[in-house]
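Alright, structures below, take your time with them.
Rule-based calculations on the coordinates, nothing more; no lab input. Note that the structure is predicted; figures quoted are calculated from it, not measured. Cβ atoms are built from the backbone, for glycine too; each structure is taken alone.
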Structure 1
Amino acid sequence: MTMISPKSIGLKLCSWNANGILNKISEFKIFVEKHSPDLALIQETHLRPHHNINIPNYNCYRNDRIGDGIARGGTLILVKKNISHHNIPTPP
């Protein structure tokens, strides 16, 4: 087993207030491919449950917020598939 110094371990994080991700998804995929963040935290996705977001090589965790039938708010967390993690469900 190889030991890795804590100083050599680092995560690349991305945080983005998308103000609606659907019309920006192509550009976002290019950004992710170029920068390869370990975690991407996206706010204000404005997604509805039927919208499908698939970013290759990432696990996707979403919390859509629907108010008065209008998609608003919402969060999306992307975690690289090669990073060991587990989801801790939060109360509604």
Structure 2
Amino acid sequence: MDIGTFEPTTIIVVLGGLMGLLLILGAPIKPIRMVGSGLIKIMIGALGLFIINSIGTLMDFHIPINFVTACIGGFLGIPGMAALIAIDQIIL
């Protein structure tokens, strides 16, 4: 199945389930816990970009979702998302 054929709700449910699984199971070892925390932040960043792109389709606006943009959005949060939007609108 091609990734382009997934419904937006399916993607949100799968990402939410993975985040919930990582939060519930946790990790007893600190390095594994740090990796899990980083993965959760990256997934939150990808989900945030997905939501921005879903809303942005009304205004012909799109930010590519890749590892770098998901990391920026996940680790920097709302200011990172605002920076990505500003870079896309002003520079690109």
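Name the one structure among 1, 2 that relative contact order in percent (Cα under 8 Å, 6 or more apart) of 24 was derived from. Let's see the in-between values first.
Numbers: 1: 27; 2: 24.
The read-out was computed on structure 2.
Taking semi-axes √(5λ) of the Cα gyration tensor in Å from the coordinates of each of 1, 2, which one would give 26, 18, 9? Please list the in-between numbers first.
Numbers: 1: 28, 16, 11; 2: 26, 18, 9.
Of the options listed, only 2 reproduces it.
Please state which of the structures 1, 2 yields -24500 when helix-only ellipticity at 222 nm (-39500 (n - 2.57) for each DSSP H run of 4 or more, over all residues; to 500) is computed from it.
Numbers: 1: -3500; 2: -24500.
Label of the source structure: 2.
Tell me which structure, out of 1, 2, gives 2.8 once distance in nm of label points 7 Å out along Cα→Cβ at positions 11 and 67 is calculated.
Working: 1: 2.8; 2: 1.9.
It traces back to 1.
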